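Undergrad: I've put the structures underneath this note.
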Structure P
Amino acid sequence: MKFLDIGEVAALSGIRPSALRYYEEAGLIFSVSRHGLRRQFPPDVLLQLKLIAMGKSAGFSLEEIAGMFGRNGAPDLPRDVLHKKADEINRQIRQLTALRDTLRHVADCPAPSHMECPTFRRLVDLTGKRSGKRNSTVKSKGRPVF
């Protein structure tokens with residue numbers, strides 16, 4: 001089996017050698033040997049790096065991503081955790097879509113003043129209700145805690 005040295009992995013993946021060393025230190029990837037001072041990686045490391053990038057894009061922490069690889073470095077993806085993350089991303093998509101639609105309406109609204117536009121006022125009310133749910137207060141000795 002031909003191994004890739006750290007420079008080759010960096011060139012093929014677009015990830016800096018310092019990040020590769022950090023990923024190895026964190027247990028995300030593993031080198032198999034050294035050629036001089038240069039770490040040698042199996043070719044499978046390129047797939048692992050793509051999965052790490054995908055996990056980071058999805059909002060997983062490096063620690064969570066490290067837990068998704070088995071002892072041999074093969075992916076061991078927890079389906080229930082992936083379903084929960086996909087649901088969370090769907091919620092974010094809905095929120096961002098509503099925000100985009102609101103901004104577009106505000107930008108294109110024909111009313112002389114936004115405060116005169118019933119659609120704008122309704123959207124502001126809805127946004128306020130949504131953020132109120134996310135930022136709900138907890139009473140502590142009669143005072144709200146944020």
Structure Q
Amino acid sequence: MYSILKSAHSGWAYLLLLVLLVATVNALIGFFGKKEFGNKDFSLALVGLIVTHIQLLLGLALWFVGPYFSMLLEDFGGLMTPESRGIRLLALEHPLTMIIAVALLTVGYSKHKKKIVSNGKFKMLAIFYTLAFILVLSRVPWKQWL
């Protein structure tokens with residue numbers, strides 16, 4: 001079960017990074033280019049949101065099934081030492097940061113739907129999707145993933 005979830009989570013991450021990059025760049029181009037918000041823009045934002053939520057569900061399942069959750073419960077203080085930086089990234093920093101990133105995406109998506117003018121829609125998406133994308137990039141365990 002653990003290996004299947006780990007493979008799915010790692011594989012889906014490639015799709016997530018691609019979709020999130022495209023949705024973020026689209027929102028930034030739309031905002032700074034003062035473009036009209038259309039169906040394509042709505043779809044890109046929605047696909048980014050869906051892909052990210054699926055990745056979160058895979059990640060949470062992996063976290064609870066894998067060894068990191070039990071490590072966290074057994075020896076929280078031991079994970080806070082400088083020597084256990086790699087384990088702390090996977091057990092604590094990565095999951096919490098990704099939850100925050102998904103929350104930012106969700107808030108941005110919800111706020112953009114309430115805006116009437118195109119520039120306001122793009123602005124909400126650009127702000128929240130960019131912040132979420134930066135958070136995701138900051139806490140991907142690159143050494144173990146690539």
Structure R
Amino acid sequence: MEFSTIIKQAHSGVAYLALIFLVIVVINAFAGMSGNKEFTEKDRKLGLFGLIFTHIQLLLGLILYFVSPMVQSMGVAMKDSTMRLYALEHPLINIIAIVLITIGWSKHKKTADSKGKFKKFAIFYTLGLILILSRIPWKMWLPSLFA
């Protein structure tokens with residue numbers, strides 16, 4: 001199997017884990033905020049796993065970006081919406097999303113009260129999740145839905 005194929009499959013597989021953890025963190029953060037719950041080690045670990053899987057996803061995506069023939073000619077990509085998604089929109093928006101998630105992680109560590117910690121996760125992880133969901137190449141990822 002070719003290296004770029006292995007990276008592409010890993011990138012697709014880790015995407016599921018990243019999305020699952022982001023959804024769990026976001027739901028947990030809103031539940032913690034609305035229920036005035038105490039921020040526990042479990043909540044911290046959920047946020048950490050969301051952070052870790054998005055960073056792994058970023059690393060795989062960057063490797064894929066530089067080895068994939070699909071994004072090698074940027075000039076051609078700008079004229080085709082599918083190519084533009086892979087060459088520019090998907091990587092740029094997802095990098096911004098992961099930066100927001102990372103900011104949320106950093107800010108939660110500097111916050112003393114539980115409600116504030118949940119609020120940081122709720123805001124930053126939700127924004128990151130929305131951005132990620134907005135630039136997933138759905139036609140490639142779930143082709144049976146678009147057939």
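Here, each number is a calculation from the coordinates, and none is a lab measurement. Everything numeric here is computed off the predicted structure, so don't read it as measured data. Cβ atoms are built from the backbone, for glycine too; each structure is taken alone.
Undergrad: Can you say which of P, Q, R returns 13.1 when mean count of other Cβ atoms within 10 Å over residues 107-114 is computed?
TA: Details: P: 9.2; Q: 16.1; R: 13.1.
Clearly, the read-out refers to R.
Undergrad: Given a value of 65, 16, 9 for Cα extents along the principal axes in Å, for residues 67-114 alone, point me to the structure among P, Q, R it was derived from.
TA: On the way: P: 65, 16, 9; Q: 46, 19, 14; R: 50, 20, 12.
Among P, Q, R, the structure yielding 65, 16, 9 for Cα extents along the principal axes in Å, for residues 67-114 alone is P.
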